[in-house]
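Structures are listed in the sections that come next.
Nothing in this text is a laboratory measurement; each read-out follows from the coordinates by a stated rule. This is a predicted model, so every value here is computed, not measured. Cβ atoms are built from the backbone, for glycine too; each structure is taken alone.
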Structure 1
């Protein structure tokens, strides 16, 4: 019998900030996006103040700080490293693991007897306390016979009082039904608010209502994906752990600017930074691209400004992941779409049409030895820049593409020797 666990780090970004700042334990915390634009993460206390996800920071800043809140600029180097530490612990506690996101992972707990709830709860308590002790991150754990039901269990674990942060559902319809009745329809994994509105026309209000619906009706009106969701809600295992990550279909690197840009001379180095970063991601995926593009736009929110939005795509002579090929395409494409004296607020680079690095179609005029040298050069640059950006292309910005407005970024406590936490005597 299949048994799965979903381990979900609670308020992950905010919890990462609290690891080295115990004085923030009960304070409202929000983490902001690039350029401190909008809220992308909230602590429990911030949610209680009514702070919404994605709200522009300038709209809520004054009231939030007035209520004793603390804000942080995003520190993805710290969050990524803390995530890796949590996932390494989980990998040692189960035979199979699927890392679903930066703060979530599914575990395969085969041979665990869910009918004995004490066994499931003991495992969850051990897992929860170990991660808290070794890393400092609080986690919520849902255990159930299907992946979809683990999402239900995780949702119910938020309000669990008997064993906080832990909830398990056995493969018993009476227990499953009792749990599903407590979950709103839009909280079901894969449903969401938009699909939930469509399903509400059928009179569905809870996860239990969806589980009881006629399967043939779902298959004919909606999709096989939703049919699998219904079956999983009933305790029928349809989704197994996905241990292999599918390669990306495209890569986009873009940012909004802290200040509007009106000169192409100022824009070129920034867009080149995006191109360099996109190629680094492409090589990490072991992929080549045969098409790329650059786009720019003004701010649609500043209606008094002149508005312009444009993109230009270019096809490469052969699939490549060589940064120099992309920078050459950017150099030719950006002047075509740029308009002087327009206040540009955002730009980006997109790579697409991917193929595997093991499948190469060489040009008639490119020597094989030269291509191999180029591959080694790119790999060497990536290795040197892995920990710190030491090698840059001459056309890049002198300060690097991450030089955006970050008014309150925390130290990279765990990934930079110069930013290790210090204890005052």
Structure 2
């Protein structure tokens, strides 16, 4: 296997840093995962670096553990980003074909996309992705690929994702400090959409909801394109905090209770309302108990609030009237709570399912085909997708691998 074929996806979550190492499958069946690892992280909050040294240390640990499992060493990563600092817009561009030869070339397509991404943004922001939604030729809309056709006026509608330059720089600095070059910075939910939402669902109309610890990412798809994206500054950690306060226990204990016993829909409580759940109090010694019914009374209102905010976010956008017959595709650690699809169906008033990779995208060990690894898996697959090729924006940072090489050399000398 050529070393250049091996790629790594790095997902910096608020609680964990996850790395997956993969390579193209020899038989053309998507990507083959060689290894993966997830470690705790204290240097990132809500998709933003709050301590570069802590973040770098966690990145190094995650990648090195994944390397040990994969039996391969990597020097560069595809870095996923998310958080409230990301903003998105839809825009329109037009380009006149002034040549005698009116045949549309790839250069013309690039030129019209350049006109569409000419939006006014502040100096502290930059464009991360420009994704074509559809082309028009001589006022005829709905042209999927104009290359090779003839026309005088080429138009395009695009979805643009922008980010804070400072936050992106801090993420890149953390990766560089860990010794890794960032091949490309990718808005993680876009990669997840290609990974978890089928082409048919994107075409007919659907919504991806990624419920992380401190942020919720929402993408609306229609007619095969991204129509709306939004980062909501609230996540499943709010449920954990409610439990910690209500049960008077530590956050790690509350998180364990949420994962092991939490339910998102009241139908799952039937027959177990009086089941006692034991846990440690704030002093770490006192044994406490809570009935399942009480636990549910704490969890359900927050689940309803989170899903209501998702619904209101879409209703308040320009895409409130878009029909989404394929419903909501749910992912992220928070969505793994038992009964969450049922709760989403009830609150959002649409069909809902948990996101699973569709066929032909990735081959991975069963332990890595888990929601905790979904984003990192999506990142290693994203560069192969049509959406990635259409985006045309690549934020690249050099130098990390030389730092790592020097550190390795110094370690060998010692």
Structure 3
């Protein structure tokens, strides 16, 4: 994409009504627009990041046998009354139908998907199943003050597993836990993200959260210095020592980027989801729930990997792989940069081409703020020398590469993900 065609522009000043680091950076870089507290629009650059995160997650969900669906956001009151969650949750957005009756805007989808499954599961041969979706959720949050990390409207990947019994469920649960670890690793935050023991609520004694270290985090975890197992603040009081035997912990501020839950048979019992085993006996299905907020993950990456200059995107989720920056407007430089841009596109490289008529300083400042992993500079100097300057955004390392070798060099970075 040519930057002259991009309708968004960077901003030097921070938005006055924004206190979160992630929203401040993303608004100034032109990735998002704030409609109101907890509600954000994704602009071209931001949407590309979200779509890349979605693709990364989809790949890992498919690896573990997930089947993708898209369920309705509008929720049937009667189904939720069967599980006693219609009036029990204070985060509902509810609405009145013109012809009478109430609907809800979904904040999670255990109930409707369980209801769907009653049409397709009847025998032990139908299980196990893993079903997921990417869908907009609505939550009437009281604390919508953390930018895109805590929204009232947000895109979420939610998966639900359906198993014959507790043993089969635990096998699925373990696979999903490993898949989540891989997702956060590929998203560039694996080293600072901890699988964390948390209270399991009404379904099981414990669940697993995935907590990422950040100074602005809302949560506190305690990480065992011996084995790296982490415990949520709510759980830590129940463990004087880690399960490995150590009593040495390091306390960290974190933000939750994902969670997985054992659901047991609560929803299958309430909604009549059962199967007949080999002997013909009727059994309730065992379920699990697995969530990742895509906006929350994007905001966490923005906060934890940024520096004093701006955003620093990992190659796996960046809006573009290369930021091609043209310096100068003489005929030879323009022709060389244009040809280079078209050549990269033909090779399948995703490029943002800064062809604007602004100063070199403004171009470099904007490039740092936007945070694309590789910046390639085409100028009179590089055209004359036959080598272009390539800068790694994260490390700041500079390389000089010939035009003929540049595509291979760029693709080597892409292959690493």
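Quick check for you: by volume of the Cα convex hull per residue in Å³, for residues 32-119 alone, which of 1, 2, 3 is greatest?
Going through 1, 2, 3 one by one, volume of the Cα convex hull per residue in Å³, for residues 32-119 alone is largest in 2.
Starting from the value 0.75: which structure in 1, 2, 3 was FRET efficiency 1/(1 + (r/R0)^6) of positions 16 and 168 (r between Cβ atoms, R0 = 25 Å, to 0.05) calculated from?
This figure was derived from 2.
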